[in-house]
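None of the figures in this text is laboratory data; all of them are computed from the coordinates on show. Everything numeric here is computed off the predicted structure, so don't read it as measured data. Cβ atoms are built from the backbone, for glycine too; each structure is taken alone.
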Structure I
Amino acid sequence: MDFSQLYILPILLFSVVVHELSHGWMALRLGDTTARDMGRLTLNPIPHIDPIGSILVPLMSILFTGRVFIAWAKPVPVNPFNFSNYRRDDLLVSIVGPLSNIFMAFVCTIIYIIIARFVPESYLRSPFGESSSVTNNAFDYLLLMFGGGIMMNVGLAVFNLIPVPPLDGSHVLATFLPDHVADRYQSIGFYGIFAIILLMNFHPFASVIMTIIYTLTFPFQLMIHIFA
């Protein structure tokens, strides 16, 4: 088991909370107050945490594979009957979740650059004294956390856009399907998770997903290279 990757868990938890919060925020802007009325428009992680998807699954994934394979929070409640244009509004509510993760990757990049550029080098690499070592470890931890948060958030965005229910990508695809086909497609529901797990264990599919993730991560890495 690899405990060295646990640094990513705080960013992971915050990122899935922001992801769900963004769904609720967009739904509110489009006329649906359900998430707000149920107390889900908050950065407080407690209402959003799914004990299995937010903690157990990513923790076990890190311990046994060294990376986050899959993670999720409790979906925010959305009542599509409150939308004025169901197809358009469902698409907007769905797409804003992955976009929030891309934004979080940008935030992680900015914080990484600030730490790497403005923290005195002695604090990052000082080999002398117990207090220096503690400071060194703290800043190293932050660099690891925010650096890892970049790829993790890009990964969450790409993963959630896979067009398999119940992921956001399935809502995007359903927008372009005839109503009766979209209804049957979305009825797969949570069982689609098993299909996703099988797909991610299919090497060609996993390779395509990882290639997309690395490609989308490159601009953030370039920013660090230029400004850090």
Structure II
Amino acid sequence: MTDLLTQSLGHVFGRPELLELALTHRSVMGKDHNERLEFLGDSVLSCVISDLLYQRYPQATEGDLSRLRASLVNRVALAKLGRRLKLDSYLYLGNGEDRHALSDAVLEDAFEALLGAVFLDGGFHVCGKVIQHLYQSELAELVLQQSSLKDAKTQLQEVLQGRNQPLPVYTIEAIEGKAHQQTFICQCCVESLAISERGEGGSRKKAEQEAAKKMLGRLSR
């Protein structure tokens, strides 16, 4: 019965007992269950998704990457993947569990346990390939959002280039405060349009980004 599942995964288990363990819910009495594999799979999934996002979005900030990862590994997302694999049909359940009314939490746990089993069976590289395969459509949808992950300076540069305008000029006008708690004040000037905006931040980079963000807002009016 699990042949279809392994086909969907793109991985044939050399140790089929790991697959059986991954599919065993804790409600099954007298047998080992999948909670330890769930712990392992959760860690591997987070690492693989983090690496995929880091490579895919070189312009993204830490916050951007964290939000994208959260959208891919939250309970709803993992339960959706579990249903796509039809894990509700394959799980070994104890008495009192309704196969047709399994919660998102049960499917999330089973999906993570399955990845933990793949990791133990084939290693990190193999598990990474399985995860990338399972997330094909989700990652494809994220590509459509890539422009929103570009920082303000990059977006401003692209807007000006699209209008055949010269690139903006950034100038630090002042640095205020003590050495350990400075505030940078930056001016972003688009000389060809005779307009400028100011930004403040705890570093030159942050001040420039804030000024670029304000300039983008001005140009969009």
Given that Cα Rg over 2.2 N^0.38 Å, derived from a single structure, equals 1.44, which label among I, II identifies that structure? II
Of the structures labelled I, II, one was used to calculate distance in nm of label points 7 Å out along Cα→Cβ at positions 7 and 207, giving 3.1. Name it. I
With mean count of other Cβ atoms within 10 Å over residues 79-86 derived as 17.9, matching label from I, II: II
Out of I, II, which one gives -22000 for helix-only ellipticity at 222 nm (-39500 (n - 2.57) for each DSSP H run of 4 or more, over all residues; to 500) as computed from the coordinates? I
Highest-scoring structure on distance in nm of label points 7 Å out along Cα→Cβ at positions 47 and 191 (candidates I, II) is II
